[in-house]
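Below are structures written as C-alpha cells.
Derivation of every value follows stated rules applied to the coordinates shown; laboratory data play no part. Quick caveat, the model's predicted, so the values are computed rather than measured. Cβ atoms are built from the backbone, for glycine too; each structure is taken alone.
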Structure 1
Amino acid sequence: MAMNIGGGKDDEPMMEINTTPLIDVMLVLLVMLIITIPIQTHAVKLDMPRNVQTPQREPKVVDLELDFDGTVFWNGVAVPDTAKLDEYLKSAAAETPQPEIHLKPNRLVKYDYVARVLAAAQRLGVTRIGFVGNEQYMD
C-alpha cells in the first residue's frame with residue numbers, strides 16, 4: 001500500500017479514497033464468518049436395515065388377459081360379465097399378500113376396455129398390478 005505524504009497544495013481536497021478502514025471491516029467480517037461456521041464432518045449417517053430373516057413367499061400370480069373384442073380372461077378362464085370380474089378383483093384385494101395381477105391386453109383391444117379394468121381394480125383396492133407382454137407393441 002502506498003501513502004501520499006505530501007507534494008501537493010495543502011488547500012486542495014484529497015481525491016483518493018481511504019481503503020484502510022474498509023479492509024479492516026472486511027477482515028473482521030471474514031474472521032467472524034470463519035468462527036461461526038461449524039466444523040464439517042465427513043461422515044454420512046445411514047440407517048441400515050436390520051438383518052431379519054423372514055421367509056419370503058412367492059406371491060401368487062394372476063394372469064388377466066384382454067382379448068381384442070374386450071373379453072376378459074382370468075387365469076385363462078373367460079369372465080362372463082363385470083360383476084364376476086369385480087368379485088375376482090375383490091377376492092384378490094382381500095388376500096394377504098395380494099397376488100400380482102399381470103395384465104396383458106391384446107394389441108388390438110380398445111383403450112376403453114383396459115381403462116375399465118384398471119378403474120375397477122383401483123376401486124376395489126388392488127395395488128399390485130402390472131402390464132406384461134409389452135413386446136407386442138414394439139412394431
Structure 2
Amino acid sequence: MTTSVKPPTWFWVVSVIALLWNLVGVFNYLNQAFNQQAILETLDQAQREAFEGIPSWATAAFAIAVFSGTIASIGLLVRKKWAKPLFIISLIAAVAQFIHWLFISNAVEAFGPSTYAMPVIIIVIGLYLISLSKKGIQKGWLK
C-alpha cells in the first residue's frame with residue numbers, strides 16, 4: 001500500500017496561477033506569430049525594426065519557453081515530477097530569447113529602459129516555479 005502526501009491548498013492556488021501565467025505567454029507567442037501586421041502598425045520605425053529583426057531562433061526560444069512552461073504547469077496540477085525539467089527548459093529558452101532582445105537587438109533603444117522589466121519578472125517567476133517543483137518533489141507532492 002502506498003500513501004500519497006497531499007499538497008497544501010496554497011500549492012494548488014500557485015499551480016493554477018502558474019498555468020494561467022503560462023497560458024498568457026502562449027497567447028502572446030501566438031499573437032506575435034500570427035498577428036504580425038497588426039502589431040507592426042502600432043509601432044514607430046525604431047520599434048518596427050527591432051520587432052522585424054527578431055531571428056527565427058529567438059522566436060523558437062519564445063515558443064519553447066511558453067509551451068514547455070504551460071506543460072510544466074499542467075504537470076504541477078497532475079502532481080508529476082517531470083514538471084521540474086520542463087520548467088528548467090522553459091527558463092533556459094526564455095533567457096536565450098531575452099539575451100537577443102536585450103543585448104543583441106536594438107530593443108532597449110527602441111522601446112526604452114522599461115524593456116528590462118518583463119524579462120526580469122519572467123526570470124524571477126521561472127526560478128520560483130523551478131524551486132516550487134523541486135520542493136514538491138522533496139515533500140512527496142510530485143511523483
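Table for the structure above
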read-out	value
Computed 16.6 for mean count of other Cβ atoms within 10 Å over residues 59-66 - originating structure among 1, 2	1
If helix-only ellipticity at 222 nm (-39500 (n - 2.57) for each DSSP H run of 4 or more, over all residues; to 500) is computed and equals -24500, the structure in 1, 2	2
Kirkwood radius over Cα pairs in Å, for residues 35-114 alone - highest-scoring structure of 1, 2	1
If relative contact order in percent (Cα under 8 Å, 6 or more apart) is computed and equals 29, the structure in 1, 2	2
Test item: P(r) over Cα pairs in 10 Å bins from 0, in percent calculated as 12, 38, 28, 15, 6, 1, 0, pick one of 1, 2	2
